[in-house]
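Given below, in the form of structure tokens, are the structures.
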Structure I
Amino acid sequence: MNVFIFGLVAIALYLAAAVKSSEIARASATSVAPRPGAALIAFAAIGAHAAALYPMMVTGAGINLGIFSAASLVAWIIATIAILATLRAPVASLVVVILPFTAVIVGVSLLFSDQRLLSNLPAGLALHIGLSLIAYSLFAIATLQAFYLLFAARRLKAHAPVLRFLPPLAVMEQLMFQLTGIAFVLLSLGLAIGMHYIEDVRAQHLAHKIFFSVLAWLAFALLLIGRYHWHWRGRRAVRFLVAGFGLLAVGFFGSKIVLELVLHSA
């Protein structure tokens, strides 16, 4: 019951924080100083979300990484990173989208129960999972920023007014590549650590995850190399980022959907 109550509180607070963030973004697209009221609501939201998420994931039999609890965890990480980022960067426009999306994921996790227990988790494997989830969350935020960037560029090219709450193109592009660079380092570390725990690719149902993760890593690597050597930007950069994130999403959540919801594999 506490899980359900905390979940409902988190949903309400996320939506309230999104409304406040929308007001802030409209007031000043370049401001990095969040209003105290909005910040308090946002931090209360991630606190309530954590209180609902913890008993879902931490059980006496092990860590539950079923698809719905894993999605809620990723949404929590994304929301937390985005909210913390508002303290230093003009990302209120991102929070306006991220927080309602997180509220939806919380609602789904409350309605559907699932279990995929990991018991006796080695420290190295836990580190692999943690780094991978944080990297995935950063890539998700960078991808959302990429869509904003593409939208703003198209509006400017068509001589149409850009939404007032969007920061300047240069600021959005810089943030997109900063997030991508940090996420790429974390993903590389996570994949390197995870390689030590591969015993039987087929038995562990890892072939699809490895395949799509490697393709995503190559896409992100090529994007960053292209940015450094050939100053890639605009549509080309967005295409590589979106493609890499899509491959990563298919490798993680796509495989979980097939194994847990379609094949009901333990």
Structure II
Amino acid sequence: MVGDALEAHEHALLDLHVRRPAGSGATFRAVLDVLDAHADWGYDRDEVDGAWADLVERARKGRDTIVLSQTLLAAAPPERARAVVESLDGFDVHAVVTAAAPVAWVRPGDPGRDLADVLPRWAGAVGAADRVHVLLGADAATTWRSLGRVADFGTSSLRVPAVDLDAPDRATPADPRLAAAWRELLGASDYDVVGDPAVLDVASYDDDVVVAAGRALDQAHHELERLRQRNDELTQRLAKVERKRLKLKRKLAEQR
């Protein structure tokens, strides 16, 4: 959601001195590079090699606030998270984590979804718990406003459609024990919590079939995201080839 909103309002954010260093496709490949996760997503090493260095170089141009959004970073191992921060030497680096009610198929210790795993790891990478901002929101609009508060840009005229994460048709049961553990963690820490911890509580369903279906959907979402990113990359490559073809065609026509 955050990435989509950043893309939708890219030009308006530039006027507010807030900038993405690269588009979603280039950012995805850069993160695969710095996390060395290319093989998990069907990429060869040479397809992503140097992509992170290129992104950092673009980020260093200008004096804007740089916002980098990519969900894969949440699960970065400690050494990779530190590598991300170290490569941004000279920047005032903060980590932003979005969270809502933990669905029942999120297991404790999940490196990309369990706040008890994600937050300490990134606090260690950025150097302090208060440099980790936890955005709690039951809908997209709330999360977007919270990001604006953290990154210091107004969102009143940069709206996104609200999505009710607790809507019945989404069938997202929550794990009450994990939700309680998250509330305790946030209440006893120095993390910058933006939003109401009450959003972590939704009705719980002890239905193994629902949980199993949720896990299957989660895996399907991972595969769909991989294919979407691959399609975006191929589309960009095709557009680049087409521009070169038209340029060559014009040159040939001029020589006749």
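What follows is calculated from the coordinates using simple rules that are stated; it is not laboratory data. This is a predicted model, so every value here is computed, not measured. Cβ atoms are built from the backbone, for glycine too; each structure is taken alone.
Which structure, out of I, II, was mean count of other Cβ atoms within 10 Å over residues 112-119 calculated from, if the result is 14.1? Could you put the intermediate results ahead of the total?
On the way: I: 14.1; II: 19.1.
Label of the originating structure: I.
Here helix-only ellipticity at 222 nm (-39500 (n - 2.57) for each DSSP H run of 4 or more, over all residues; to 500) has been calculated and equals -25000, so which of I, II was it run on? Write down the numbers at each step before the final one.
Values: I: -25000; II: -16500.
The read-out was computed on structure I.
Check the numbers for mean count of other Cβ atoms within 10 Å over residues 40-47 across I, II and tell me which is largest. Let's see the in-between values first.
Working: I: 20.0; II: 13.4.
Sorting by mean count of other Cβ atoms within 10 Å over residues 40-47 in descending order puts I first.
Taking 20.2, 75 as the value of Rg and Dmax of the Cα atoms in Å derived from one of the structures shown (I, II), identify that structure.
Details: I: 19.0, 59; II: 20.2, 75.
Considering all the candidates, the number was obtained from II.
Upon calculation of mean count of other Cβ atoms within 10 Å over residues 192-199 from the atomic coordinates, which of the structures I, II produces 12.5? Provide the component values of the computation, followed by the final result.
Values: I: 12.5; II: 16.8.
Label of the originating structure: I.
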